[in-house]
Structure P
Amino acid sequence: MHKILVVDDEAKIRKNICEILTFKGFTGVEASGGREAVECFTREQPAAVLLDLRMPDMDGMETLQRLRQIDTSIPVVIVTAHSDIRSAVEAVKQGAYDFLPKPPDFEHLIITLNRAIEKSALERRVTELDETLHASLESTLGRSNAMRKIIRQLPRIAASNFSLLIQGETGTGKTYMANLIHAMSLRAKGAFVKVSIGSLQDSVVESELFGHEKGSFTGAERPKIGYFEAADGGTLLIDDLDNISSHVQGKLLGILDDKQVLRVGSTVNIALNIRIIGATNKDLLKCVSEGKFREDLFFRLSEVTIQIPPLRERVEDIAFFARKFFLDACAELDCPASGPVRTLPEDVIERLQRYPWPGNLRQLKNVMKRAALLVQGDALTPGELESLIGPTGENSSLSREAEMGPVVMSMKDAEKMAILKALAFSKGHKTKAASLLEIDFKTLARKMQEYGISN
């Protein structure tokens, strides 16, 4: 039985309303004025309030403000004389649910109360779900202020159908975020398709993206559905966006504008219902200024932009993810169910936080996997950590660079360091090194050539 707080300075009116409420299955709680109403509101926690505007000790407007300071989720219905209708309208503007004239039509009163209570319950449920979703996203994306700012935006971004650009250094989780946005969207039942442009040979990019018809070129023995068609009804993530040739950029712009794709060798456009998400570890606007990326395509793709900060700029997330990745790796390796081996000592955490993490979350995850595999005693030691990622003490060059920030270590230096470490750990095996870095072989080879790394 819902409690209804009835606030009116006239005892007869309060009694009559409470009798009707009892007859309709409610419990009426009486308050003779504003001050008593505030006390009852806190004590009784009603499902709704019926509030008179004209009262001697504290008028209805002030009472409404006091009640909303305590709990904005409880609906307040104003019951007032015809002469106070203007004030009642103002009360609704100030947060009251609705107003009814005196004497109220009791059937209308009951209907209004039921609707107000249902709306309030729904709003509380939505708030609870939002809080649960927010907590869930923090458990996977991080709890730093920078990531919380992004997390607050994700539900609205996911609910839209805007093209999206995700930028961030290698290993920051761009693909994971794109997949998450797809899963939260109305397209969740559709396909999530990822294509990494950097992994495709230039000669087959158009065929892979747009598909082709039989006989359209040598070797095209049968029709082929491209990535765009495969993602119809869902989401297409185009990774390494900065690697798209100028010719393909023009075709991509046409697809975004027309929502149609033309297979290689065909004259018939195929309609698409698709959302495009682009991802890159480059500053795409800089690529535009350098003439490497079309400006019109950039603005078409970046209707919404998410910039994922590198791990070194959100140090507070390092401890959280290090423990998470370590525990996950222990579970995967079937480590003992109890004991200190399943945690990381504070001195190890401190050293992890001083390291610049050029490979970001991907590198941290790989280090924690190796730590869980190679740890000798009951817990990971600072010495074992240094064997995995190099010196991290206060006197080490890496520590000084981490403290001074990204000015000391450029993106190129960070990428080069990550590649050298991956090659060293894999004993020069490029395929394994690419797997550790979670990039394709072609990208690794290109980066090695760019940085003058021989192997």
Structure Q
Amino acid sequence: MKARALIVDDEADIRELLSITLTRMGLVTDAADSEFEARRLLQKQQYDVCLTDMRLPDGDGLALLEHTSRFWPRMPVAVITAYGSAENAVAALKAGAFDYLAKPVQVNQLRALVKSALKLSGDGGVGAEAADAAGGAAGTHTLLGESVPMRQTRAMIDRLARSQAPIHVSGESGCGKELAAKLIHQKSVRHERPFVPVNCGAIPENLVESEFFGYRKGAFTGADGERGGFFQAADGGTLFLDEVAELPLLMQVKLLRAIQEKRVRKVGATQEEAVDVRVISATHKDLSEEVKAGRFRQDLFYRLNVIELQMPSLRDMPEDIGMLAHAFLERRAAQDGMPVPSLSAAAVRALEDYPFPGNVRELENVLERALALCAGSEISRDDLQLKPAAVEAPDIRGLPLEDYLATIEKQAIVEALEKTRYNRTAAAKMLGISFRQLRYRMERLGIE
């Protein structure tokens, strides 16, 4: 049985273009020129996808979207916006739209959108099943835990997987932001296409544009051939921008355009090329505070933060620590071909009482060290070594001012690294500086 699409637009030429394109894709189409007519058709016929203009003579696309979300929640609805109306697109995505198209409608973008929407309406949750199958007993591809915060997080991920809206994952360092992004991808209609993670803070500023968009041969010294960037690598899939707050302001402008227009231009090229990429971003910083400080563009913030997923910290779910610890030990034992070590009751209590500023990543580091120190088959409280070692203050009397300040700075950085188990991102946050600034200071002060 052929899939059926409902097209809602008051412009006859747009209705004709959409109808011809979808018919050639093998769909049966019905068209309406008003919200009233669209509601009448929805009462008579079941549809697999709906495309609606944002502006209708007797209402708007948001009202129709609200109506369909209430009565036909599993039908993907995409909205068509006027050129440059980024605010309308964001409003539609926040209201639950599957995706959006900007006028003039590009046929290749239309085809890609409809194909994704049909997968969503007809796969019966194949993406979710694939993600669940990918998760092992050791929890390498899933979020473990039965606490209320973790159950709420998993439910939110399931809802977000049904949309194409940009998502911003916030939370402390080490709380599983990349894993959450990967799960959203695995449970979505894009699960068969690439998931491309990018650490924005690790890219040299002079290479950011070419790394994101690619370059043509001869675009700059050393460009011996043509190469695609992160957007091209993630085409059809998901691009995960970790530590997005570290992007330079100039690159933020170009990233905003790429997300809004769904087109990118390689360095040295004269023509843009279309890309079909869902963007998920993350940072341990408060992006709204970065906007106030002038370090992050407000328009890009609103474009990335269409929907926010707040990841809970480990100290917010201490009842899950025992399960997470056992899962890590089970996974590590399988890797090393050894029996699974147990945790003493005192060790479990110590883990549950510890604040874990580095979250799950720190928990894994603690258990990794405990495995090396454990003499038998049981990990004791002492093996965990949870109290950070005190850093002895150096004697700085009589030093020149420059050396005195360098010594104080080095001491502060070393203490922060010790407290965060050498997690540089978390240490930078503790010191109130960026990841890039911390890396520069460590190199200047000779800190390994």
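P, Q: which one has mean count of other Cβ atoms within 10 Å over residues 156-163, as calculated, at 19.1? Walk me through the intermediate numbers first.
Numbers: P: 14.4; Q: 19.1.
Structure Q accounts for this read-out.
Give the label, chosen from P, Q, of the structure having the highest value of volume of the Cα convex hull per residue in Å³.
Across P, Q, volume of the Cα convex hull per residue in Å³ peaks for P.
Looking just at distance in nm of label points 7 Å out along Cα→Cβ at positions 252 and 284, which of the labels P, Q belongs to the structure with the highest value?
Checked P, Q; max of distance in nm of label points 7 Å out along Cα→Cβ at positions 252 and 284 sits with Q.
Which structure, out of P, Q, was P(r) over Cα pairs in 10 Å bins from 0, in percent, for residues 116-203 alone derived from, given a value of 14, 40, 30, 12, 4, 1, 0?
Among P, Q, the structure yielding 14, 40, 30, 12, 4, 1, 0 for P(r) over Cα pairs in 10 Å bins from 0, in percent, for residues 116-203 alone is P.
Starting from the value 2.0: which structure in P, Q was distance in nm of label points 7 Å out along Cα→Cβ at positions 212 and 244 calculated from? Intermediate results must be reported in sequence, preceding the final value.
Values: P: 2.0; Q: 1.1.
The read-out comes from structure P.
Read the figures in this text as sums done on the coordinates, not as results from a lab. Computed from a prediction, not measured in an experiment: that's the story for all the values here. Cβ atoms are built from the backbone, for glycine too; each structure is taken alone.
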